[in-house]
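Below you'll find the structures, each written out as structure tokens.
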Structure 1
Amino acid sequence: MGLSSMYTGVTGLKSYSTGMQVIGNNLANVNTTGYRRSEIRYADLMSVHAGTPGVKDDAGVLGVSQKGKGVSVAAILPNFEQAAFETTSTVTDLAIEGRGFFGVSDPSGGAIRYTRNGVFRFNNEAYLVDPHGLRLQGYAVDRETGVVETSATDILLPYEDVTNASGQTVRVVSSPPQATTEVELAANLDSTKGDLFTDSANPFFAMFNAWQGAASNAGTFSSGNSSSIKVYDENGGSHTVTIHYDLVNSSSLSNAGASTYWEYMVTIDPSEDGRTGMAGTSAAGILATGSMTFDTSGGISGLTMYTLGAGTSEPKVLSNWSLASFGADGVPQLDVAFAGSGATTTQSISFDFGISSPDSSWTATGSNAGANAVGSNAANLPNLSNWVQDANHMTSNPSLGNATLFSSQNGYTRGYLQDLSVDRDGFLTGHFSNGEEERLYQVSLYMFTNEYGLRREGDNVFSATNESGAALEGAPDEGGRGVVSQNSLEMSNVDMAQEFADMILTQRAFQANTKVVTTSDHLMNVALQTKR
């Protein structure tokens, strides 16, 4: 009897000693980022018949009277309850709000590990790693199409090695330049400013005839009314495009009606005009010319745009300028090549003045003729077929004065990475010095059929086991996965008050079992003394 009760007490000492170790480990990790506390569960050991005669169950079996043989540790389970977040100043400090784990890989190989610890930094190889050098997993995003890959890999910044002005090789992440293909422009033109350029035979092209691209003072040409916008070539070089406007005096026109007419030219510095055969000519720098028609309310109601035909030997002759082709959305476009920019191709740029043709065509009048066919007859002006007016459009209102109301273009120069951000869907976005933003990666999250079957590997990571099942990979906020929070770290979910309460209970249980051992020993000594 004494030995049996003593061994029963010993099972309690062993089990509650393990319980104290679990509590101690929880308290030791109370400030460990992303730590999941452990919970110990106890179970009784086998029971044997107490040997009480005459006590039987309904089946006549002596199984009612039993005595236990002690206690054991049934399981030590992780607790995956969400913990509080701590705000940090580092963008790549990440926390998961909801279910899921980050995946991290060892550069030396091996299976993916899983963690709630979101302390990540870029190392000197541009990999996003945790404090132990394990690389965070994510889906690469195609920088040209924006398509997200379907298989996760190590998150690596798309760097390139370049040589700086000092001859040193430096590692940079850049946003490639984009050539301008679209320009949107809306301005108000003050019709009281008068007609500064006149041409009795071709009043709609008076500025065109006055332009002298080969002259040294071509850059000082002024119509009194102009708008300028910066555009970019394929190498990211910037160039200033100026649109000159000049009122056409209606008294010099036939069939003018009640409309107001302005002529305009789209120009660049003649020295930058790299189109074939344009250098040194009086037309150098003129990319397009045409007219705008305004109704009695001052809104644009008509547009022509003429561009120079390819291979023309006499660029200043109006008959060599024909109606422009169309770009996207029924907007007329022009071609330009920038001299000395290193660009190898001629780029097309559409100019949207707030009026467009849904069917990308010109009206029948003058549609197959050159600019020389217009003359002084306003009825000869072609127009955009079935034209529609946009919300932002050219106006001619004397009360507003000359002003550029709106301008934009879609090109930009090369940019360099300045900052990063991570949104709730896990997209790692680069912010570049040219004002562009690019999604580079999407952080992947992992779930398990039985997350309680994960094995702790130290260093704040878990590994998958047969009990947990294979990892279920996916994007944040999909399939029950949580969302990602930047500038945040999930703290340990250890509750110190709960742990101290458990510690007291465990201590009392341990002390009680020591009493069982010492009392059993005392009973054995009494029995031995009785024999003496």
Structure 2
Amino acid sequence: MIRLFLAIFPFILSFPVSINLQYVSEFDIIETTISKVHEAYESGDLTAYQLTEMYLKRIEYFDQSSRLNSMVVINEYALRRAKELDEEFKRTGKLRPLHGIPIIVKDNYDTQDMQTAGGSLALKGSLPHDDAFQVRKLREAGVIILGKSNMAEWAFSNVITVSSISGITRNPYDLDRVPAGSSGGTAAAVSANFGVLGLGTDTGNSIRGPSSHNGLVGIRSTMGLTSRDGIIPLFLRNDIGGPMARTVEGAVRVFEVIAGYDPADPITKLSDGKVTENYTQFLQKDGLKGARIAVFRRYIDTETIDSQIKAITLQAVEELKKLGAEIIDPFDIPNYDELTKDIWRSTFQHDLNNYLSSLGEKAPYKTLQEIYDSGLFLPYVKEGIENEMKYSTPPGEREPFCGDLYNTEKNIKFREAVLKEMDKHNVDAIVYPTWSNQPRKVGDMESPDGDNSQVLSPHTGFPAITVPTGYTKEGLPVGMTFFGRAFSEPDLIKYIYSYEQATKHRRSPQLFPDLEN
């Protein structure tokens, strides 16, 4: 207890005199939830201003001293926003859906009051003229944005989160290991309790991989259910933005706010008639009863899978069975290798140039070529940029045709094959380890990465959600993905909530284990 007091004493002393110190001990921000925060607001035991101050102090105290390095910029208007929300609640007696909830936003989401740099020095100081659609919807719901999180530069890595604008982000469970990429900053920050929840983006892996590596829930939605407007693109045809949270409920409550049609992103027209107004109704503890869950052995029975992760995944399957699910095992997609060969299509140059154009005269650089000529990027990004600059023909004019996921032949054939096999076995969802290997050590670029997220969801357009399934003997998180048909989020939410509530695998990392134990 003495060591714990010594660890947090400087943290307590650094609070402004105006804050009532009893809140530091009476309201515990570690692993707190939206529900707990709102209960404290309604009882008068906590204000949004006090909570925001607590998170800002935690970030200030822990992010650099622990070498976690998850944050790029802090929102200088966060406390003002919190005060405004407190005054609104005092005046109206009503809480918005996410009233006074402090969140972390990835550095590739446009925010009109903070720079949006995509991890690159080339966009340092770039201030968009408005918020990304998802950011705007969340602000309307009452969130307080604490700051922007680090990311793999231009979202070019699924394995690491390293940027020229902020350096290396580490894994809060082991600071010598990576948090995965590209949303590793959001994942590390949310896992380390620097905010209640966060936003990430996912082109092939980048919500689900970092969530798995950091003991979080991460939602990649159906393509067309959430808007990509105002997000710096990687490959827009595959890009999705979404929540990363410590609990299923937290992730779902964010998803509920951001889902729906946005005229600025035409593909979201597909969501007409398919958006459920209240996704939290599917938070059902018995949600797995009668569900037919298929085990995708292709991602389990491999030579390179970590034996602990295989065992944890198979144990999770047994837990699903105990919770009432009917297990289909094994399950595979016929001709998988042939169907997925060369399925990735590079559109970065075209998509980024369009994004830079959207910034108008404010854009520090107008094209990818100009950014390349500036040299303002890390060496590991250079080859990727050079490769992307080879694709000069607009995607829609290429041969073979490179349109969105719903109008490109290779994606259509793969999606049809997946659906055919799911229908054949009457499968409701497919499960597999989100990653087959533990987080690499920082600097290790040779060990098998084990990323299983790059194909099924990104190339069908179907939703995939990762949820914690346990920890290795090294104390590193393991996650399992639930993959379903288009717009099957209600079913997937039932399954993952039922599993989470029965197992409660998530546990908080300790940034200073020798002091916090």
ask   = When FRET efficiency 1/(1 + (r/R0)^6) of positions 177 and 249 (r between Cβ atoms, R0 = 30 Å, to 0.05) is calculated, the result is 0.60; to which of the structures 1, 2 does this value belong?
value = 2
ask   = Given that FRET efficiency 1/(1 + (r/R0)^6) of positions 409 and 449 (r between Cβ atoms, R0 = 41 Å, to 0.05), derived from a single structure, equals 0.20, which label among 1, 2 identifies that structure?
value = 1
query = Quick one: helix-only ellipticity at 222 nm (-39500 (n - 2.57) for each DSSP H run of 4 or more, over all residues; to 500) came out at -4500 when computed from one of 1, 2, so which one is it?
reply = 1
request  = Output the label of whichever structure in 1, 2 has the greatest value of Kirkwood radius over Cα pairs in Å.
outcome  = 1
query = Of structures 1, 2, which gives 2.0 when distance in nm of label points 7 Å out along Cα→Cβ at positions 33 and 289 is computed from the coordinates?
reply = 2
query = Who wins on distance in nm of label points 7 Å out along Cα→Cβ at positions 209 and 313 among 1, 2, i.e. which is largest?
reply = 1
remark   = Matching 22 (relative contact order in percent (Cα under 8 Å, 6 or more apart), computed) against labels 1, 2 points to structure 1
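Laboratory data are not the source of any read-out in this text; all were calculated from the coordinates shown. None of these values were measured; they are calculated from a predicted model. Cβ atoms are built from the backbone, for glycine too; each structure is taken alone.
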